[in-house]
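Multiple structures are listed underneath, in structure tokens.
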Structure P
């Protein structure tokens, strides 16, 4: 019993003199946001296939160990196939974090130069840096629904860097 009490006292004194790694939560970390102007290229696939070409402004950063990116853009979708359809589009998306989830919103004005339809497309998928793979749903906002527009679709987008813009430093 005396040995156990001495051992307990020894371990108590020893544990008071030992310390772990100092916490770094009081230090501020700088986060650098790398901005660039990009050539947006992509393809949308469903019942009909559309190619996409446009300009985007991308922001890429790493917060801790997790990459995060966002973009806003203007582009045009062109239908590949029998009937010509084009769709000027504006939108934005954000992607990253621990899971790499990408979410975006788009407004598209589809036309075959005779009829037209305005569409709102929310998207969800996977993305990081200048790449995005997503599922989208075209919700038609006008009375007339132009034939040849996908209701459900998948899209693959990649942004090629044209010009590096100034970096932003956040605390």
Structure Q
């Protein structure tokens, strides 16, 4: 194994090369983080790592404009593992084809937490994802086609459920960085 291949495979973060949202190459760290054998991932659509077609499309749509504009995009998101559990990841993407941002992308994934999220609904995951990206309730509402009041209601329920006072504490709780 040459040094470049060794560095790729043993990097402390998951690294993936995709073409049109299909995994063309990934390192061992990425496969292990999600509980898959690398061969089971290569050639597969990223769809298999999300809870629904809606979530898969929404994630694409949120990052598309920044990738077109800047060639890069990052956020925090939940990913589905081989067992169906979810993990919270820091995600970064660099498009190698800015005119067609999804044609070829190099991505990195770093696990934020080893603890699966306790029974979150798809809507709660969407709101948490927006909060993790630093979005306001109005921005999350716009992206999801909902009213800001709906987002505020979901946010308030999450704050109460996890016994925290604000979004920062909620995210800290969800990423196991806080209490």
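Where a number appears in this text, it was derived from the coordinates with a stated rule and is not lab data. These numbers come from a predicted model, not from an experiment. Cβ atoms are built from the backbone, for glycine too; each structure is taken alone.
Taking helix-only ellipticity at 222 nm (-39500 (n - 2.57) for each DSSP H run of 4 or more, over all residues; to 500) from the coordinates of each of P, Q, which one would give -3000?
Structure of origin is P.
Assuming 0.80 is FRET efficiency 1/(1 + (r/R0)^6) of positions 63 and 111 (r between Cβ atoms, R0 = 25 Å, to 0.05) as calculated from a single structure, say which of P, Q it is.
Q
By the measure distance in nm of label points 7 Å out along Cα→Cβ at positions 39 and 95, tell me the structure among P, Q with the highest figure.
Checked P, Q; max of distance in nm of label points 7 Å out along Cα→Cβ at positions 39 and 95 sits with Q.
If relative contact order in percent (Cα under 8 Å, 6 or more apart) is calculated from each of P, Q, which structure is the one that comes out at 17?
Q
Computing Cα extents along the principal axes in Å gives 97, 40, 24 for which of P, Q?
Checking each candidate, the match is P.
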